[in-house]
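*Asks:* Next up: the structures, one after another.
Read-outs: derived from the displayed coordinates by stated rules, not from any lab. This is a predicted model, so every value here is computed, not measured. Cβ atoms are built from the backbone, for glycine too; each structure is taken alone.
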Structure 1
Amino acid sequence: MVVKVIGPPYASCLRRVIACLIEKEVEFQIIPIDLFKGEQKSPEFLKLQPFGCVPVIQDGDYTLYESRAILRYYAEKYKSQGTDLLGKTLEERGVVEQWLEIEGQNYHQPSYNLVLHLRYHPKLGAPVDDKVVKESEEKLEKVLDIYEERLSKNKYLAGDFFSLADLSHLPLTHYLVNDTGKGYMIRNRKHVSGWWDDISSRASWKKVFQL
């Protein structure tokens, strides 16, 4: 059965889901909506996602939203298919979940703020809040110092295997490195930089940009 992924192909959270589906060798179809026209706030979309955010997946009669929940769902549903993104033991799974939470709770917001203000606001003619940029950079620097320490001892965040914890970082880090002028935050850290080169060169991530 082909999974329907509802949302614009360029959305970071949708790209996270697509990368996962490709890693898990799951067939999918993107159903695009226009965020700039506010289609995510339409009555039809709000029936699927009451908070008006993308992406949403429809897997037969099953509907699910929130990108990290979708990652977990497909990594578990197709655990024996494609790339194992959860680990082979309960302990490995625990570390994957730990770093997936760290991405969501510590890495995401400062990265998102930098991408929003430095990539999107100039394109939309919106003001750049220098205070938010400065505070976000300071927060992210501290987070990345912890990542550098972790990655000096492990090839990937959860250990020696690529997992959801790494995959979830792909979309925002791509913009951070390539589109904000803040790529040095990754590049100035030897192990974080090597990790980024590794995960961003995966075939699944390259395919995301061909959609």
Structure 2
Amino acid sequence: MTGKTVFETRYGFRRNQVVLANWRENPFNRWSFQNLGELVPTARVAATSGVVETPVRDMGGLLGEKVAIAGTSETVAEFLGRSSTDALTVMKDGKIVGDWFAPHMDFGARHIIFSISKSLTAIIAGILEGEGVFDPEAPVTAYIPEAAGSAYGDASVRHVLDMSVSLDFEEAYLDPESAFARYRRATLWNPGGGTESLREFILTLQCLAEPHGQT
């Protein structure tokens, strides 16, 4: 019987146990959220060159503070462990006052950002608007003509940025035949992808009865 590898000791499972069907689940996300490029296509978002950051390890007793969540009381440290959190950065008055990292998370390591992508996209849109090369009030079809006939056909770019497009789309996580499941396959996040691209999937979505900008 052989001993555990360095990988198993750090993460608690073998590398070959992480697959598309489970990479978002605990404990496999301890590794996959920092190494997603080994499972699906990814892009690196780099910080400004020349900026050197160092972690602020002293949380000033914050980890021992009690928090009330769903009728229970626990310390911040207990919550971070229970919620499978990888890292926590605390800021006050625009300055970082403390950093915390799980044992499997290294300072400065790459990590999937999920819906933070929307904030980065909005920042880029704002920069391009400021440079006069992007109009948020223009119709989506001005930039993506093939969006005509989809939910985005009569929507403005502002509706997209505000996430207020009238969209017949439900985040039905457990229904393998739902539009949400198709979305995850199109992003190659779930097994069975490759039959339609994310762009192709998005352009099949239709409007709800309500107008854009309402919800």
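*Asks:* Can you rank 1, 2 by distance in nm of label points 7 Å out along Cα→Cβ at positions 31 and 135 and just name the one with the largest value?
*Replies:* 2
*Asks:* Here helix-only ellipticity at 222 nm (-39500 (n - 2.57) for each DSSP H run of 4 or more, over all residues; to 500) was calculated and came to -6000; which of the structures 1, 2 was it taken from?
*Replies:* Going through each structure in turn, the value belongs to 2.
*Asks:* Can you say which of 1, 2 returns 0.96 when Rg/Rh (Cα atoms, Kirkwood Rh) is computed?
*Replies:* 1
*Asks:* Of the structures labelled 1, 2, which one yields 10.0 when mean count of other Cβ atoms within 10 Å over residues 63-70 is computed from its coordinates?
*Replies:* That value comes from structure 2.
*Asks:* Something else: Assuming 1.9 is distance in nm of label points 7 Å out along Cα→Cβ at positions 151 and 175 as calculated from a single structure, say which of 1, 2 it is.
*Replies:* 1
*Asks:* Have a look at 1, 2 and say which one yields 7.0 for mean count of other Cβ atoms within 10 Å over residues 47-54, as calculated.
*Replies:* Corresponding structure: 2.
*Asks:* Starting from the value 14: which structure in 1, 2 was relative contact order in percent (Cα under 8 Å, 6 or more apart) calculated from?
*Replies:* 2
*Asks:* Assign the value 3.3, calculated as distance in nm of label points 7 Å out along Cα→Cβ at positions 55 and 183, to the correct structure from 1, 2.
*Replies:* Label of the source structure: 2.
*Asks:* Work out which structure the value 1.7 belongs to, where distance in nm of label points 7 Å out along Cα→Cβ at positions 7 and 143 was derived from one of 1, 2.
*Replies:* Answer for the origin of the read-out: 1.
*Asks:* Of structures 1, 2, which gives 15.1 when mean count of other Cβ atoms within 10 Å over residues 95-102 is computed from the coordinates?
*Replies:* Of the structures listed, the value fits 2.
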